[in-house]
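Engineer: Some structures to go through are shown next.
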Structure P
Amino acid sequence: MFTGIIQGLAEVKSISKIRSNNKSADTKLCITMGGKLKGDLKVGDSLSINGTCLTATRISKTIDFEIINETMNRTCLGLLKAGDKVNIERSLRLGDRLDGHLLLGHVDGIGIIKKIIKSPIQTKVWIRIQNKKLMSCIVPKGSISIDGVSLTIIDIEDKDKLISVALIPHTLATTTFTLKSMGEKVNVETDIIGKYLSRHLPLK
């Protein structure tokens, strides 16, 4: 599990299709990140890469991940290219401080940045949720993960599948949001409580 509090940025070294008759995954992602983040990381550990929970399969100069088609189809990982920056969070340990909200790293769908409004105290970002069904899991002042960043929902426009979130200067400076522009796609994970309520008590 994760909290949505980004611990640092990593750089994509490569992302490519796995060409093997015995493959258990479809895509290989290789990243590099600083020693402090890498720390005691070992093969089999989970990391959140832009909000997607991935398992480290090899650790050397790069950290490698193998990704199945389901993950590639549901997330924006397939849009990554060498040189891109990604948000990184190590998995939550029992007893850690919970500063964001509980995340599984299981991306529900994709959003598209429609508008970015900057001011000295905050940056407001409007995002269109591609899958209309996710809107039932989104509530005003509720939590949402955008590319792995724990954010609070401000506005909701159900008809247009639009939501807005606000980032303080610190969050903007320490995540990939500082690199984002209109039209870019982002990974969306709705709040786990909202998902269970939507499943068992569907809105009319």
Structure Q
Amino acid sequence: MPTEVINVIGAGGHGKVVLDALSALNIAANTIVLRDAAEIYEGQSVLSWSVEIGYPDVKSAGQLFHLAVGNGQAREQVYLLLIKLQMIPFTIIHPKAIISRFSSLGHGVFVAANAVVGPLARIGKATIINHSAVVDHDCIVGDFCHVAPGVTLGGGVKLGNHVFIGAGANILPQISIGDFSVIGAGAVVTQNIPSATTFVGVPAKKIRG
């Protein structure tokens, strides 16, 4: 486990989840710096960590960072900014997650408690696999995706970049979902989904895009 500074960017709801995971990993509290650009957090604390307002600057080169930001596009913007500052993305896996040793995780990924990542699954950079989500064998999940709590991705599912899968949705095996698409909570996806569309319902039907 690292002993150097870890900059957690984002003091909202997902920030709480990330801080809780770091605590469960026994990361020393004094190595964690919680930051947020939103001035509404000025003077506030989250799970006993005081919020520092603003993003890291050039003085933070070489430090670790993790993006506790739920929105994929915002996550990408900040990720690229911090990479330009020569900061290092830090992957966080809750100790109660189950990760196959035959899977691969990109830089800056977050895997929450009780999530499962199966063999030969590949998770792209800065993607969130939330509580109790299942990413089954041979799945490919792109960069900056968000797989919400309780989602099941059947074997061989492919997600493009910036895909959001709502809580409790089920994606049947071998389905492909294009970049920037959204799947509503509780949906059951039985067909391939094109890019930049929104599908909801059982079975899932297009409502936007």
Structure R
Amino acid sequence: MTANPLYDFDANYADVGRVVAGIDEAGRGPLAGPVVVAAVILPPEPQLAVNDSKTLTEKRRQELAEEIMALPGIRYAVCLRSAAQIDEMNILRATHDAMREAALSVGANYALVDGLAVPRFPMQASFIVKGDAKSASIAAASILAKTRRDQILEELEQVYPGYGFAKHKGYGTAEHLEALRKLGPCPEHRKSFRPVAEATGLLPQQMELSF
């Protein structure tokens, strides 16, 4: 037993020969930017007080992301699917595709995945609803995915000023919707999402699969 129950949860899956990665995503719901998936294989000895990224302040989340990436023996991968790929594949398939890639990229042979089952997953896995609040490796993945996505949206603020990406990170806030109405969508908007499609005056494609 450790002082952190999230590490104890992961220890239940640590059979001989298993290399266990936690996998989580950030950015399924926003109207702009990529969906980002991280996979993390933590060192065997608990070293950080990781927790679900949604419970952390932005400052603490960034501090933990840097500490996670600096851990001796850490293995992680961050994969994304762009707004254009999301429009082509739909958000669910794009997220699943990035999850499969991340699992393979990090070199795991077993995965703890936040959420519901992912079709055609390339290895044995357990799919855990609200896993970012239960598993240390999923929590670490949620932190890396969220901080990387936030960084991308802050960079997009400089490329496409006027939308407020650095503030709302692409979510459909009143400010963002008003900017969409005034400026129309930029190349980083997901045009298959209804609010973006409505701003263009076009019928959204794939709407039955986008959410």
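Read-outs throughout are calculated quantities, based only on the coordinates presented, and are distinct from any laboratory measurement. These numbers were taken from a predicted model, which means no experiment stands behind them. Cβ atoms are built from the backbone, for glycine too; each structure is taken alone.
Engineer: Ranked by relative contact order in percent (Cα under 8 Å, 6 or more apart), which of P, Q, R sits at the highest value? List each step's numbers first, then the result.
Structural biologist: Numbers: P: 24; Q: 11; R: 29.
Largest value of relative contact order in percent (Cα under 8 Å, 6 or more apart): R.
Engineer: So distance in nm of label points 7 Å out along Cα→Cβ at positions 33 and 169, computed for just one structure, reads 0.7; which one of P, Q, R is that? Display every interim value, and only then the final one.
Structural biologist: Working: P: 2.7; Q: 3.6; R: 0.7.
Derived from R, not from the others.
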